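Trainee: Before anything else, here is the set of structures, which you'll find just below.
Taken together, the values in this text are just the output of simple stated rules run on the coordinates, not laboratory data. Worth saying up front: this structure is predicted, and the values here are computed from it rather than measured. Cβ atoms are built from the backbone, for glycine too; each structure is taken alone.
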Structure I
């Protein structure tokens with residue numbers, strides 16, 4: 001009965017996560033090459049970030065959650081030397097809240113929030129049209145982004161250990177606690 005109630009409630013709340021923090025999955029195939037934001041440099045995620053704790057986030061510049069850029073940057077600055085990397089992937093999939101060019105996105109992130117964590121090309125994250133990275137993450141978590149600033153946490157072995165909705169603050173609470181455990 002309790003499980004039925006939880007399932008019913010989770011379908012009503014678009015920002016809940018079915019993957020419980022602390023559970024792990026098989027390693028995610030991060031042998032995916034993506035282009036850096038507003039640049040032609042291509043990065044193979046598996047090669048570049050092997051052995052790191054990753055927080056992968058779909059972002060948007062004109063969203064009620066855009067202020068999370070500040071928390072993501074603080075998190076990255078504080079823990080990057082311990083092996084945390086925040087990876088941002090701008091997406092215009094929800095409410096057309098990332099309409100700008102990659103140059104406009106880059107300038108906004110740097111000038112408004114001082115973003116220095118790696119940002120990559122504008123992408124699609126919704127289940128139907130998800131790019132290969134978000135398809136792998138969404139499938140592994142059984143939880144595709146339902147809005148901007150959805151976060152996936154991956155441990156040093158490449159296993160997905162958490163999927164966190166937009167309402168989860170990146171730099172405090174349960175997500176920060178889990179990141180500290182992984183570092």
Structure II
């Protein structure tokens with residue numbers, strides 16, 4: 001299933017090369033690899049996945065990418081709740097999510113998946129890629145999931161604003177040993 005805008009198209013990961021391109025883009029945008037002065041202007045990602053983790057995520061749910069000339073220029077990773085058993089560091093996050101309430105109902109009573117990370121190559125930002133990645137998520141996942149949930153560092157205002165524009169709502173803010181996070185929820189009903 002492809003969506004297209006100009007020479008950019010949205011698709012799912014289909015090969016090991018796709019996963020390796022995601023890792024390369026991720027490395028370029030890791031918070032630890034960027035000067036602090038760029039965090040507010042350009043945003044950042046915080047988790048450094050392994051190839052095995054991405055491959056497992058792609059088995060569990062299709063991973064969505066944006067491509068231009070067959071090169072990945074953006075990605076939006078998806079993690080079902082079962083990923084907490086594959087990435088042990090996620091267990092506290094999933095346990096915390098199960099304690100939250102959304103629209104008067106415990107989050108654990110919804111069918112939800114976690115947006116594992118979203119990133120767009122710098123030259124392609126501001127061109128609708130972010131929105132396109134999320135539209136592809138909605139198209140692929142709305143029949144099986146009620147909600148998409150993710151955490152955004154409060155030190156990443158670019159990402160917070162972009163998610164709010166899509167329709168994400170903040171339902172919690174907390175601090176862990178890494179950062180302070182907004183937990184945000186997006187309703188997938190079409």
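Trainee: With Rg and Dmax of the Cα atoms in Å, for residues 111-150 alone coming out at 11.4, 35, pick the structure among I, II it was computed from. Could you put the intermediate results ahead of the total?
Mentor: On the way: I: 12.0, 35; II: 11.4, 35.
Considering all the candidates, the number was obtained from II.
Trainee: Matching task: 16.8 is the computed value of mean count of other Cβ atoms within 10 Å over residues 103-110. Pick the structure from I, II.
Mentor: I
Trainee: Which structure, out of I, II, was distance in nm of label points 7 Å out along Cα→Cβ at positions 95 and 127 calculated from, if the result is 2.2?
Mentor: Checking each candidate, the match is I.
Trainee: Determine which structure produced the value 20 for relative contact order in percent (Cα under 8 Å, 6 or more apart), calculated from the coordinates; the candidates are I, II. Present the calculation step by step, with values, prior to reporting the outcome.
Mentor: Values: I: 32; II: 20.
Of the structures listed, the value fits II.
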